[in-house]
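Quick heads-up: structures coming right below.
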Structure I
Amino acid sequence: MRHTAPSHTGQSGEDSRVGRRDPPRLTGAKLGAAIVAWILGSVAIGGFTLLVARAAAPAWAANTNEIATVIVAEVYAILIIALVGFLGGAKNAFRALRVRLVPARAFVVAFGIFAVAVIVGNLAYALAGAGDALVKSYLLIGTDGGRLGVIGPVTTLLSVGRACVLAPIGEELLFRGAIYGWSRSRLSAWPAIVVNSVFWAAVSGGIGGSGGLLLIPMFMLNGFMLNWIRERTDSTVPGMALHMVHNIAVVIAVFLITGWR
């Protein structure tokens with residue numbers, strides 16, 4: 001693991017660790033502008049969607065679960081668009097956010113380490129007597145906050161697609177790509193990993209409400225592993241793959257257990 005912040009002085013086109021080209025500088029101004037544009041764009045598009053739905057299909061729009069599913073998917077799509085747009089287009093954004101392929105062995109190691117972390121975390125909850133509460137939180141996540149099973153087939157596909165594909169891509173680009181990349185240019189490796197893991201846990205389990213406060217320790221552990229993998233591989237792609245597989249596994253497991261009822 002590297003122990004000093006990466007150089008962005010432009011004096012060398014190579015990363016001293018393995019001869020990689022330095023990514024474009026991810027400034028706080030660009031990151032802030034992308035986040036602001038994401039928030040404003042989400043509000044605008046969400047409001048427009050609601051108005052159109054109420055005018056064109058008032059009965060459907062009256063179902064808050066249906067309209068919420070569509071708007072949440074739009075929010076994730078706008079996040080990706082905002083990051084790409086404010087970081088200079090797809091090519092520059094992918095470099096800045098470290099969307100780059102890594103050797104297959106890196107994926108194998110990443111999946112193995114992450115799987116062990118998840119198993120250890122679940123066992124820790126069980127030993128602490130919080131196993132039942134943890135299962136309930138997983139059930140809430142695996143049913144998209146209780147929406148799966150009470151929405152139509154089209155919005156069900158949209159919900160599952162957002163949870164299993166769109167959300168992992170958007171969240172990894174934002175947290176491991178943009179926010180971690182920006183903080184890593186100012187902090188050494190371990191402080192950046194720890195700070196971003198705490199932030200991820202606060203947003204996911206606290207502010208974001210995905211499963212409630214109970215899951216904050218689990219989110220912190222998962223965030224720690226995802227940030228560590230991002231640091232080791234210098235890529236957000238393994239994290240995206242892990243995030244997708246994890247979410248797919250949760251959704252499938254919950255469906256098999258409950259039938260989304």
Structure II
Amino acid sequence: MGHERVGVLPKTQPWKGVVNQITSFSGTEVDASEIASSTLANVRSRFESIQHDSGIKAAFKFLVALSISARPDKTAPYGLQISPALSPLALAKALHQWVSSNRDSLEYAQLAQGAASDAIANWYSDHSSQKSLFQGEGEQTEIWSKTATGAGFCELSRLFFAKFTERYLNYFLEREASASCRTIEQRDSLQGQLRQHIDTISKHAFETAKITQSFAAGWHNLHTKESTPSDKEVEAFLAIAFGKIREELRREGNK
């Protein structure tokens with residue numbers, strides 16, 4: 001599938017360093033290393049067979065459909081009528097309806113939908129000259145047309161996996177950190193620090209998700225040029241992507 005071998009991915013700050021930075025400013029006596037390890041273990045556990053969930057597959061298929069629909073000779077992949085002239089808000093609404101009607105776990109569906117919505121909004125912002133959610137149809141069409149290429153799709157999919165990972169890191173980090181606090185005041189202080197360092201966690205998740213780009217472009221070019229990827233092909237892609245992220249998080253936990 002056009003795999004590109006990517007070795008160990010350096011990060012500007014290791015995960016344990018991120019957690020230590022957050023906890024050191026909270027005024028609480030907690031074991032940052034234990035919190036970091038427990039958080040990664042929980043996220044890795046959730047990612048073991050997550051590719052089978054219908055809500056996650058639906059969210060990812062929506063991004064695939066957006067990419068296919070952005071071509072001049074577009075069809076209606078998965079029965080989705082997606083106009084490349086739609087605004088991010090309109091796409092987010094269509095995404096919500098699509099995932100809601102194709103889901104198993106409510107938790108996974110909400111996380112996947114949120115991650116896909118974030119990916120769409122971030123893509124639009126990164127590729128828009130006016131940095132606005134409200135632009136003319138012509139410019140919106142031009143922006144989404146960039147997702148139709150292998151390079152564009154692998155960037156969009158990386159945003160999705162980054163945002164999905166970020167949401168789980170935040171969820172389990174807050175849970176593990178709160179459990180380590182002895183008083184309500186300590187917990188409130190630590191939660192305040194978590195909110196202040198949201199950008200740091202987001203950056204770490206984005207760097208982690210880079211490993212998914214090593215094969216996304218090749219998969220897109222192979223499976224979307226002549227047809228629409230089947231459920232089995234989508235599930236296989238997700239298995240590889242989440243597997244790569246799990247391995248990267250395992251490596252982080254062993255540092």
Structure III
Amino acid sequence: MPYSFLTRLPDPDQKIGWWGASSTSASADAGPGFSSVSVTSDQKVMVKRTNSQRVIAKGVAGHKWNIDIAYNPMTEAEFRPVSAFLEAKRGALTPFFVALPQYNTPTNAAWVTDLGNHTFTAASTHSAGATSIHIVGSNSYTVNSSSNATDIPRPGEVFTIADSSDTNHTKVYMITHVETRETYATTGSRPSSDAHLRLGINPPLVRDVSTNGTLTFINPLFKVIMPSAVRKYSLNTDNLYSFSLKLEEYL
């Protein structure tokens with residue numbers, strides 16, 4: 001039977017079959033959990049001070065997320081599926097996806113319920129460089145019209161955009177603030193109705209977004225590469241494998 005090779009790093013929620021595809025089969029292997037995750041927001045900025053000590057700053061490069069993953073000591077059965085998956089990627093030659101547990105599920109339970117009942121898309125076209133995105137919910141979604149709105153995302157959460165007009169748009173964005181029709185920063189950014197939200201984001205949009213752009217808030221995946229093709233592990237006297245992983249966002 002034809003199948004597609006798995007493109008997501010195996011983890012406790014993602015099993016991989018011995019034939020290389022995603023599987024829920026009892027014979028498939030779930031990847032081990034992470035012992036620690038380090039995430040770096042990498043934005044190169046040039047800073048210069050004048051003789052009067054005024055600061056001149058400007059961005060000199062695009063943004064990327066750097067991710068360092070450490071594993072607890074693993075048995076051979078736990079280590080080999082991960083090792084084989086990564087070996088097939090050949091360092092930076094082949095990108096893949098990784099799910100980070102701290103971002104898998106939004107913190108707001110009411111918002112998670114809304115995500116199960118509604119789809120959220122860009123309310124209009126947005127140009128690359130925009131620092132906010134205006135979104136609208138489907139199926140008569142309405143936000144609680146008060147300063148204590150509960151059915152909204154929270155700052156610090158992340159999302160991706162699936163845009164049928166641009167399938168290469170895989171960047172992960174972090175929410176910096178949320179504006180509703182009742183609670184907003186400036187009149188110019190006020191959402192037009194309770195079906196709309198405006199999300200402040202960082203980094204700014206790296207590509208144009210069409211009105212077909214659908215936002216993914218649950219289990220957003222980081223598209224990454226291993227910056228080096230050199231990987232190593234160690235095996236101790238208890239036959240446990242020690243291994244860590246350094247990744248960079250792929251754009």
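Miscellaneous remarks
- Which of I, II, III yields 31, 17, 10 [Cα extents along the principal axes in Å, for residues 174-213 alone, calculated]: I
- Top of I, II, III by Kirkwood radius over Cα pairs in Å, largest first: III
- Relative contact order in percent (Cα under 8 Å, 6 or more apart) derived as 22 - corresponding label from I, II, III: III
- At a computed 3.6 (distance in nm of label points 7 Å out along Cα→Cβ at positions 38 and 78), which of I, II, III: II
Read the figures in this text as sums done on the coordinates, not as results from a lab. In this text the structure is predicted, and so the values were computed from the model without any measurement. Cβ atoms are built from the backbone, for glycine too; each structure is taken alone.
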